[in-house]
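I've put the structures underneath this note.
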Structure P
Amino acid sequence: MSGARVSRAAERDRPNRVIGRDLGTEVTLLLVSIDEIGGGPGLHWHPYDEVFSIQEGRARYTVGDAVIEAGPGDVVFGPAEVPHRFEVIETPFRATDIHLSAEWIQTEVETGD
């Protein structure tokens, strides 16, 4: 038995999000695609580490007190419980956000939700 599994975009509630538990793994993926300068999430945090891998375009990441401009081939690390955000500065922007958790958990800094 190979143990291979597939998560099909057409079958997910959010086609750009692969929840780790659905594949029996401790990694959740967000497939980010933004075509608007200034786009990106508000300041938030997760109870686990997150890794951002940029494929196309550029974004300005704020991770804690650090501000990092990143582009194709760059990888940015966001430690658990450290507030972070990014703002797209060059489009089209494509990235894979790797959440080191079987599920996606996010707390917005401004609202606490």
Structure Q
Amino acid sequence: MIKGTKDKVVIPNCRGGIGSIEIHENVTKEDLVDGLSLFAKVVIHPHSTIGYHLHTDDAEAYYVLEGEGVFLNHNEERVNVKTGDLCLIKKGQSHGFENHSDNEVQLIAIVY
């Protein structure tokens, strides 16, 4: 199976955050790929955040493709991350992401 990128979706104030992000989805729940709810490139615009939120029914991984930011882990600790870092949360944990820079941060987001 080959899945191309679906239309870009711009989300203001994602999960109660500030600014905006864009999501370039390849796989969503509707695609019925066993064990995978989302596979997408996420662009966090400069000075934007993904608000701290809970994953009750799934886990998520962020792989930082480009840029630097701050990952809020399940203990609400702010951890600096950069290109090549992998951020993981388990089912039942919370997380968020902050971009305080003048540059975009690009991630691969996988929800499973």
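Taken together, the values in this text are just the output of simple stated rules run on the coordinates, not laboratory data. If you're wondering where the values come from, they're calculated on a predicted model, not measured in any experiment. Cβ atoms are built from the backbone, for glycine too; each structure is taken alone.
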Given 34 for relative contact order in percent (Cα under 8 Å, 6 or more apart), calculated: source structure among P, Q: P
Winner on mean count of other Cβ atoms within 10 Å over residues 20-27 once structures P, Q are ranked, highest first: Q
Read-out mean projected area of the Cα convex hull in nm², computed value 7.7, structure in P, Q: P
